[in-house]
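Below are structures written as structure tokens.
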Structure 1
């Protein structure tokens, strides 16, 4: 009977809780990076992927993907990696893979990104504190936000202005209670 209860507990957990990243299937890694509590699509169509780049399960999935890939994958800017290492305790990074770099670099688009991109928790807003823009070698926009989300918050909403896209204004909402990985709050 005890073995049955243990089996039900293991099979009732999401894969990221039930097994270590090196045992995740390629499909599970893809799911973690594209459709998990830490990664969601921001409508309207064509939807844009938005994910917590500094969340441990995302970092582990990306690491596994790099290990398994037969060809080299784009590497984040070394300055970005250093920045994250130095500021992880007080900031997190929300990442948006960019489908096109068209329209980026324009002063008016940059100003709108800075003015209109916000994090909303309980009707209170926080603007980005910085960003690492996408480049041809690493087409991911990385938005830096202060770590103001608490594990007891219900949800966190991001209103994004993504210049260069046909529909630059996007909104994505994450359920905070789902952002736990091995018992720890991860963003």
Structure 2
């Protein structure tokens, strides 16, 4: 697959899985997830891994903050738009804005090191939220914000020793017929986030 350019991202991007449709302009990216698509490795081993969600990533080295406002056309349970870290099909992570089984938009994070460690965050009132990934040396932080200014820590973790994960965008519709995801206000800045828990 060839490389793509997103104006707000400083690196060339590549498809891990191509979407049903996509469009980009300035600091906006639109992805259409196909039916029955997801990134999930069942930790029980009872189901085969699903690794077919539309995903666009680019390689980066060093500390950074990467954020976007994510808007999802929710239609079915687990429809989501996400920011993603990717090393391999068995080492990756995603921070999702996802439609819960209770039909509520919520923040969900998944960290995969062989199997997927899936954790629910908080419910969001509305169809859009800001998501952020921060790299801090060997560690990563997931944050979410309802206004794009004050950030709530969702998860702080590592993936594996001596890895430089690619970073980017993902869209999925695990139980549905597909959904539309819009990422806008995309921002990427080199440098280390100073504080994880003070809202900055």
Structure 3
């Protein structure tokens, strides 16, 4: 029977499903259950979703912690932003704000730190280039993450959450020195891995 867009086609939802439809519905359901079971497995064993702690913090209180951190461990400046070189094992702070990651972190390779991330204005996205590390940085929350830099280099922190007209220029910097590097040694001005600064 021919139908048009105005005439409804004959309904058939009450008829029993064909055997092939039942097979595909079963395959789809089983696959959904497999993917569902893999989520906690990959979180716990896959290492792609690092576990951290999240705590409430007032944006101005976090800014005060960052200011204190900078005053205590400042070793230089790059493009007007302070460079801090905290000792291994310490708490380190990185603050997102329109349109800046503050300060520049100078860390030691193979040393463990506790990284505290937060924003003092709007949501930002923390992406460590060129690695596949992504976090939402939300105002009002301090996200603490245990990290151990395993590769020396000069890396960029990119904001991958649109945060306004200066979003495209929101680049931070993490310098990882090889073991044995003196804190007072020169810091390269800005060589971006795989591109321009």
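Nothing in this text is a laboratory measurement; each read-out follows from the coordinates by a stated rule. Just so it is clear, the model here is predicted, and its values are computed rather than measured. Cβ atoms are built from the backbone, for glycine too; each structure is taken alone.
Structures compared: 1, 2, 3; top value of volume of the Cα convex hull per residue in Å³, i.e. the largest, recorded for 3.
For which of 1, 2, 3 does helix-only ellipticity at 222 nm (-39500 (n - 2.57) for each DSSP H run of 4 or more, over all residues; to 500), calculated from the coordinates, equal 0? So the calculation was done on 2.
Name the one structure among 1, 2, 3 that distance in nm of label points 7 Å out along Cα→Cβ at positions 21 and 149 of 6.0 was derived from. Going label by label, the one that fits is 3. A value of 22 for relative contact order in percent (Cα under 8 Å, 6 or more apart), calculated from one of 1, 2, 3, originates in structure 1.
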